[in-house]
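Listed next: structures, encoded as structure tokens.
Read the figures in this text as sums done on the coordinates, not as results from a lab. Because the structure is a prediction, the values reported are computed rather than measured. Cβ atoms are built from the backbone, for glycine too; each structure is taken alone.
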Structure I
Amino acid sequence: MSVLVEEIKLRKISIDDSKFNYSITHWFQPIYCLKNLSIIGYEALLRDASKLHISPNQIFKEAEEKGCQSTLDLMSIKTALNNFRNESNLIFINIFPSTLLKGNFLYWWDTNIPEDMPVVLELLENEPVENWKELKKVTRGLRARGVKIAVDDMGAGYSFFQQWIELEPDYIKLDRYFASNLAVNPRKQRIVRFLVDLLVDSTKLIIEGVETEADLNAAELLGISYGQGYYLGKPSPKENLIL
């Protein structure tokens, strides 16, 4: 493929700061192994870097309105990985599936992201996937580069089972709805147990939104591998983390 064609593809997915008026940073929330309560990684949660204290929801809303969700994704990935450049913990970063389908994402990755970064890309489940064949191709390419794939907020969005079958993710993050009162809700327990049995040979479950000891213990007893939530650890700037 000619250099000119590659340059054109790269321009399709370049970071256009002129459309996006926010400076961003990240806070990091730990993800724990529930068996021994050791930290296996951190999720990078986007925050406004100015003194205006603009909410992440507002930032995402403006990005969507201006048609620059992919710009926000690429800015977020680069910023988060710059913070974790020399760390060995996994870093989980959210990304819209549509970003993976724009231009030549793998070429952008190769020219912007250092090799051997311990990255897990979390595919957000709040938008439909337009091209499963191409998305599968891109995620395979990412895996060949050592990147792990997660599906975020299972139970809160589109096509969970199709994502699991087509993409074979390394992790599935269970929506915080399931963690709330898990210890006392038999229906939630049955669903969680079903998912643990379903995914046992292929994908690790991470339960989000763990806020009580009782729900943490219930998740561990049901066989969930990993957990995340305020009871385990709140999001913090990197300088406050113990790495």
Structure II
Amino acid sequence: MVPGWRRLARVGFAKAGYCARDGTGDAARYAQAAIERACVTKAVARFAEQVLAVEVEAGVAVGVRTHQGRRCADAVVVAAGLASAPLLAPLGLRLPIHPVTGYSLSYPLGRIPRPSVGAVSILHKVAWAAFGQTLRFTGFADVGQPGPGKIEQRFAALQRFAEQVCPQLQGVTAMQWLGQRPMTPDNLPFLGICQVRNLLLNCGHGAMGWTMACGSARIVSDLVAGRQPAIDLAPYRWNRYGLFGRRGDQRWSSSR
């Protein structure tokens, strides 16, 4: 399945499990395509506009304030990853969303044999897969904000691993990238309504953001449209830890 990569057996990989239905994909390309498709209908994307605050009047979300002014809305959905916590804190929603940093190196394949499947080394905590003519290695999970020394150390470790399993990568320049997973203590996101009417949450998905993206979006859209979501949202409620306010049974209301 990985022609030309027989060296894997000589660097400590004795056995592997093969999942025929497993797959990989490019999350960035998917997100870009989703935005483009949405904008064909009625969506408007404002990429250069920074949201500074959620606007609330008499306990009801009425829009957002950006660096370009106020944007009024019938409903506000907070789906901002790590930035969700500081946006919600002024509203009394102190959500425990914490950064867990991961790293990746992306190599141009060129004439290097392209692996036909993605793979994960549990021992090294590194995964790799090919996307078109790019071979990407990802790994590690550092809690909190890593310093420059830690970042350099992690990229160096990824590079050593990549060159160990595929010596043809030696001397090839890779693109470095790091991202921060918005983790919660129980590894579940915050979904649905909260104490502020017409404000919905869709954040804290950790490492499973893309995996849960479509399902989470369906849940939020069902709530906005007045439909009953397909699953019980109790495990995902904003105050499930019992630390951030009273437990309530507030219902979604489309009225302002």
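Among I, II, considering only distance in nm of label points 7 Å out along Cα→Cβ at positions 56 and 208, which has the greatest calculated value?
If we compare distance in nm of label points 7 Å out along Cα→Cβ at positions 56 and 208 over I, II, the biggest value is for II.
Which structure, out of I, II, was Rg and Dmax of the Cα atoms in Å calculated from, if the result is 18.1, 61? Could you put the intermediate results ahead of the total?
Numbers: I: 18.1, 61; II: 21.5, 66.
Label of the source structure: I.
In terms of FRET efficiency 1/(1 + (r/R0)^6) of positions 24 and 216 (r between Cβ atoms, R0 = 25 Å, to 0.05), which of structures I, II is highest?
Result for FRET efficiency 1/(1 + (r/R0)^6) of positions 24 and 216 (r between Cβ atoms, R0 = 25 Å, to 0.05) over I, II: largest is II.
A value of 0.35 was computed for FRET efficiency 1/(1 + (r/R0)^6) of positions 104 and 192 (r between Cβ atoms, R0 = 35 Å, to 0.05); which of I, II is the source structure?
On the way: I: 0.35; II: 0.65.
Only one of I, II returns 0.35 for FRET efficiency 1/(1 + (r/R0)^6) of positions 104 and 192 (r between Cβ atoms, R0 = 35 Å, to 0.05), namely I.
Going by distance in nm of label points 7 Å out along Cα→Cβ at positions 152 and 232, which of structures I, II comes out largest?
Max of distance in nm of label points 7 Å out along Cα→Cβ at positions 152 and 232: II.
If helix-only ellipticity at 222 nm (-39500 (n - 2.57) for each DSSP H run of 4 or more, over all residues; to 500) comes out at -6500 when worked out from the coordinates, which of I, II was used?
II
With mean count of other Cβ atoms within 10 Å over residues 64-71 coming out at 12.6, pick the structure among I, II it was computed from.
For mean count of other Cβ atoms within 10 Å over residues 64-71, the value 12.6 is produced by structure II.
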